[in-house]
Structure P
Amino acid sequence: MKAVRYHAQRDIRLEDVPAPSEELAPDQVLVEPLVCGICGTDLHEYVAGPIVTPIEPHVYSGATLPQIIGHEFSARVLKVGSEISHVAPGDKVSIQPLISPRDDYYGRRGLYHLSEKMACVGLSWAWGGLGERAVLNGYNVFKVSEGLTDVQAAMIEPAAVALYGVDRGRVEAGSSVLVSGIGPIGALTLLAVKAAGASPIFVSEPNPNRRALAKELVPEAIVFDPRSDDDIPAAIRARTEDKVGVDVALECVGAEASLNLCVDAVRRQGTVVQVGLHTRRASVDAMLWALKDITVEATWCYPTDIWPRVAAMIEGGSFPVEKIVTATIRPDEVVDKGFEALLDPTGRNMKILVEMGGSA
């Protein structure tokens, strides 16, 4: 079968590889990927990896490079193991890609995303969404309604990251919110705070194309350019009750300046949520955190039971995740029109998906 595999830094290839065996373990599912997104984690691997893709056999999954990539995907079930009853051949599914023990400290508490042995489909598992076939555990496969498009089903995974951040901020109707950074997760976070009923909503984003997209997604959002607008925290405070600042600020970049902007803009005893992943240490004003008596929440992935809620929000129309998709490409275009396009400093693309169905 054809599969897109990561070998090393800036070395991604579309290759012929052996298809998985159809002799499944009782708790396994064989699927045909339909649509797969390119994630920021994939980009980090491409530019600076290997980071989380395993050079040595993964401690839990045993996976090693080269790795079939892709962890944000929808699929069609082809075959199921003897113990599987929640999906059947022909079902459309969204893939929850986290793989971890069910019986370690975190697994016994249902906190599967926190296991120290966690693996991930498309990063540290034998199979990924950018292949024509994949074998997964039953718990990785979530049946979705045929009312969801292949694209919407693929977007549940990154939408779960965004919604978890909004949950951790306890955003509710009437919350004043700042979203700092409108990359794919920031854009989904913006949609999620809108769905929660936040108002007013502020955005900080240096890229003009992404500022324009923010206004398309949420027209009432008040958008700032951190590279040219003066004293954004003061401008935000001036638009909140008694000029105290926002209730919640969501940092979606993973950058020191963005984090400190959120701290400056949030009100006393407000909440800052770290959604973006930092790749280096950040210098912060911890005394200001104390003086403002703020809560700082940090998030990692998502609780895996969030899938039904995200799917329901998408199907109900309150979470239009498909609106951030800017391009769809073929597997043979994944480097030039996928990874390299997303690394373009002009940032004209937000979310690029790879159409896998029928690509043999």
Structure Q
Amino acid sequence: MLALGVGGFSIGTGEFVIMGLLPEVARDMGVSIPQAGHVISAYALGVVVGAPVLAVLAAHWGRRALLMALMAVYALGNFASALAPDFASLAVLRLVSGLPHGTYFGVAALVAAALAQPGQRARAVGLVMLGLTSATLVGVPIAATLGEHFGWRAAFAFVGIIAVAAVILVRRWVPAMPPSRNTSPLRELGALGRRQVWFTLGIGAIGFGGMFAVFSYIKPTLIEVAGMPQPLVPFALSLFGLGMVAGNLAGARMADKALMPAVGKLLAWSIVVMVMFVPAAHHPLTAALATFALGTLVAIGPALQIRLMDVAGDAQTLAAALNHSAFNAANALGAWLGGMAITAGLGWTSTAWVGALLGLGGVAMFAWALASERAARRRQ
């Protein structure tokens, strides 16, 4: 599991570090900070597009070979990003770097679940995801420090080095696992014809959007609303990373005990966190604690990953990879709606009300999925 987690650590570091280096990128490339933010969108687009496309095209690949190839592409994409001569090429290279993201996590989750002890599939998937969540605590601060002292290009070079290490570790420690005999691109596409796959993706894309609605604007919220001194903001953000780690581990255990009840409880928890965030955001201490609670919402990730495996039938690779497409859709949706609320003059804490509404949308999708599943059973 460690080898798979190192790959996740590399991807998590590469995904999040750019958010703290946008001023340096903008200054070096001669663009505004909002324009520099387009490289984040380019990466997310790469994740959304790459997950289904690569999962289908690589249906015949052995899983260890596929994991190594995906991390090799990720390494090359980050090394190339560090050498980008202009902003347009950087945006294209960030899109390319995002292509392996979803497929890597999907395939790694399948491998982890296959190697897990009975009744511990979600915990095994949670260990893979631990690489992603721990990156916010360790990898991103290291890469950001390198970026501040040696330039933003050094941060991407660091990510590339970790990705190379992941290729080596996967080759050494992950057993060769050939694909199923019946696997084919056409069969993988069959996942898109399963209603429960779409329901699960909908739960992730809508219900998980609340975290991004708030976190996308967490820094100005902490400073402007909570009155937190700027030097303390990194500490509060580290609490968010700690919350992600804690939530990931707790959510995985809940999913192993009772999968669908865990999904329902975690959606309800997301609404509670959003509602609590509004009053908590007005004091530095409670705002910091609320930021920790916000990070725990990632707990739903392992549960939805296992649910996709259960409902995908023979189309395991595509369904597992699409989980991260859904999460990146949640990222885009949450940040967009939160920004609209702020632009409308509703204040920084209005993002939490947006998040609560998205949580309710996730609950509605969850209830619809259960009703549809019950109806299908009655027809059998």
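Annotations for the structure displayed:
- Distance in nm of label points 7 Å out along Cα→Cβ at positions 280 and 312 - highest-scoring structure of P, Q: P
- Ranked by Cα Rg over 2.2 N^0.38 Å, structures P, Q are topped by P, which has the highest value.
- Answer label among P, Q for the case where relative contact order in percent (Cα under 8 Å, 6 or more apart), calculated from the coordinates, equals 26: Q
- Test item: mean count of other Cβ atoms within 10 Å over residues 96-103 calculated as 18.8, pick one of P, Q: P
- Given -6500 for helix-only ellipticity at 222 nm (-39500 (n - 2.57) for each DSSP H run of 4 or more, over all residues; to 500), calculated: source structure among P, Q: P
- For distance in nm of label points 7 Å out along Cα→Cβ at positions 8 and 248 computed as 0.5, the structure of P, Q it came from: Q
Quick note: the coordinates plus some simple rules give every number you see, no bench work behind them. Small disclaimer: the values here were computed from a predicted structure and weren't measured. Cβ atoms are built from the backbone, for glycine too; each structure is taken alone.
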